[in-house]
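Engineer: Alright, structures below, take your time with them.
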Structure I
Amino acid sequence: GEEVNKAAAVAEDVIAKADATSDEIKQAIEELDAAIAAMGSYSLKEVYGDKFYMGAAVHLNGLNDETYTDNLLTHYNSITAENDMKPDALLDQAASQAAGEVVCKFTEMDKYCDFAVANGLKLRGHTFVWHSQTPTWFFKEGFDANGEYVDAATMDIRLEQFMNQVFGHIKEKYPDMFYAYDVCNEVVSSMSMPSNNWKTVYGDYSYVTKAFEYARKASEGTDIKLYYNDYNEYDEGKPEKIIELLAEAKAAGNIDGIGMQSHVNIEYPPMELYRAAIEKFAAAGYDVQITELDIATAIDGNGPAPDSAMSAKQAQIYKELFQCYIDYKDYISSVTLWGINDQHSWRGSQNPLIFDREYNEKDSFWNIISVGLEENE
């Protein structure tokens, strides 16, 4: 890190000189490039490994692609299935109807777990209770999407069966592979949305407390920590709402931490709001995990592809965020990027990640490395 900083300082001085010749400038830039190339063997998990897990969201096509897995295994020691452990991927309608109770299918999930076992990675589980990507039939009589909604007591049983199935499977086949699981996802964010099947069945948000109770019971005998996950948790008043929603689960000892998705953009949030949210969660006694980090270059995530000024701002924000994670490392146990490179991103047009489509390190990557190396010196 130091060599790059020195070379960068020299290059800046040379370029700033009014009488610098083009040869001098060229040489200074070549020396900077050489210093950066010499850093080429740095790995995120090696630089940050003693502070927190370094994770990435992955998908099955990627796990069958050598370039993808090379990058993954070089830089990360934790994975999250981007979609294949969400409720719609695990719940099996035909089998549930035949059995008259909740039945899950684990074919896809097991591929991630087997890959993790083979390569010495740990897993973050994601997710049980969510208003999205959860089949409507799960909430209906006879597990039929056209049926009537079941009552809350029936839903309690289904929720518990769902968790017992998943954690039972983990205990049996992958007892030491998971270190964290998102029990509830985006509940506070859903409060302003018109439809949420969980809320329709229960009439309120009591299902959150129940979900953590069932998850704690179902995961007994494992070291899996249980999390509440959400986005924009730094919005005005939102940390307080989350802490209030979770108060009963916390008092019962059924929740360990809060996942901050951190789908941010180059304009929002201001760093002091982001830091304040971490402080509020830590003060309330929660571990914090950064669960889905990426930085879009358009406010709504759908703008034009970033230009160089946007990319520079993105790199600066990655630097500030990782400085923040280092500052709060006593409260943060895991940092996960939501994808391996810009091609494999749900916000792909925004180039929100730290490797480009050809797996080249972007300035964002080098900023993260340099902040980590500085801390390690």
Structure II
Amino acid sequence: MHVSLYLPQQLLAIVTSKKHSSDDRALLKLHRTLIEADSTSQLSELSAAKVLVKHFKSIGWHYQLLPCRGNNQRPNVLAWPGKTNETKLLVTSHIDTVPPYIPYSKHGKSIWGRGSSDAKASVATQIIAVQRLLEKKMIHADDVALLYVVGEETAGDGMRAFSELAVTEGKVYPNIVFGEPTENKIAIGHKGMVLFNVTASGKAAHSGYPELGSSANEKLIDLLYDLKHHTFPSDETLGNTTFNIGVIQGGSAANVIPAHGSAHCAFRVAKDLDGILTYLRDAVATSPDMSFDIEQAAPPSILDSLEGTEFEEIVVNYSTDVPNLSREVATGKRFLFGPGSILVAHGDDEHIEIDKLLGTAHDYELIFNKILSAA
């Protein structure tokens, strides 16, 4: 006779409503240690990976360091408590952060620092939630694995590297929970992303005699104006596609016609990724003096609801690692949920309320148990 280890959600809510002061302290310690590890994307991600390895060793879990594109300084971390890492549920987030690094600090009822919200709060609460469920014997050790990747804040190369490896090895995961700052709401969709660089070349000359030169900046400005004011298709759920001119560089002095110009830009794609790429390609092609390269092109993602729960559902304007994990690997349901607000995630005021952090571990317990009880 098979006896299920999974508890009904109502009973689980009663169990998890109790105060776990020792668990809370463990969560706060792990969260702090992760923040104290500067893991700026593509520069120092190894420091956070070492924190996770130390933690997984301390609780007796298996783990693997998976170098991203062969770079041992940028490893993804895959961990599992049972005998296998090909499981019914994969729990994942990212350990890299945007620059600049901001040290850990505590002010009143909030924790501040780079990654305090995005996404080390997700990482810490996910790990503690799985530990609690295993300790309470509510889930099987062989049913869950955890993946923490590098490079999410740049081009998603960490998740894409894992995806390629998993496809090669034939791994499949029928349920995946991605951790990002959603303010403890279930995100049922998010926009895609196009990151690109565009360069323009011209001919330098004295600005008093512009007819002798050719302005790279003017060519660049004309292109960017076109992209900014073009109306791209919108989506009923995800809204409008937006365009941001993030960085512009060009010229050497106010009295010199600029010979070189460049811009680093981003589309937040609500619909028709291929159409946007085609428009961009055609717009750049109008001038033989311009070229561009794509850093990242990810489509919008429609995600799953978690039925039978009271979590509010939202859509978000940012992009995540969801489209970077192949559907050959992510064969079933994909969920996006996590603590913190994206509105402070990349700012110098990044922080998370302590109560929200502690509460998220219980939320993840409910979510993981709900998913596995239906698996």
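No lab work stands behind these numbers, since they all come straight from the coordinates. Computed from a predicted model, the values in this text were never measured in an experiment. Cβ atoms are built from the backbone, for glycine too; each structure is taken alone.
Engineer: If distance in nm of label points 7 Å out along Cα→Cβ at positions 131 and 227 is calculated from each of I, II, which structure is the one that comes out at 4.5?
Structural biologist: Matching structure: II.
Engineer: Still on this structure, please answer the following. Between structures I, II, where is mean count of other Cβ atoms within 10 Å over residues 259-266 highest?
Structural biologist: Going through I, II one by one, mean count of other Cβ atoms within 10 Å over residues 259-266 is largest in I.
Engineer: Taking mean count of other Cβ atoms within 10 Å over residues 179-186 from the coordinates of each of I, II, which one would give 21.6?
Structural biologist: This value belongs to structure II.
Engineer: Thinking of I, II, which structure, once relative contact order in percent (Cα under 8 Å, 6 or more apart) is computed, gives back 15? Don't jump to the answer; show the numbers that get you there.
Structural biologist: Details: I: 15; II: 24.
Structure I accounts for this read-out.
Engineer: Additional query: Taking FRET efficiency 1/(1 + (r/R0)^6) of positions 27 and 171 (r between Cβ atoms, R0 = 25 Å, to 0.05) for each of I, II, which is largest?
Structural biologist: Looking at the calculated values, the largest one is II.
Engineer: Here's another thing I want to ask about it. Given a value of -10000 for helix-only ellipticity at 222 nm (-39500 (n - 2.57) for each DSSP H run of 4 or more, over all residues; to 500), calculated from one of I, II, which structure does it belong to? Intermediate results must be reported in sequence, preceding the final value.
Structural biologist: Numbers: I: -14500; II: -10000.
Derived from II, not from the others.
Engineer: On to the next question. For structures I, II, which has the highest computed value of FRET efficiency 1/(1 + (r/R0)^6) of positions 67 and 147 (r between Cβ atoms, R0 = 30 Å, to 0.05)?
Structural biologist: That would be structure II.
Engineer: Also: The value 11, 35, 36, 11, 4, 2, 1 for P(r) over Cα pairs in 10 Å bins from 0, in percent, for residues 115-202 alone was derived from one model only; which of I, II is it? Could you put the intermediate results ahead of the total?
Structural biologist: Working: I: 15, 40, 29, 14, 2; II: 11, 35, 36, 11, 4, 2, 1.
It must be structure II, since only it matches.
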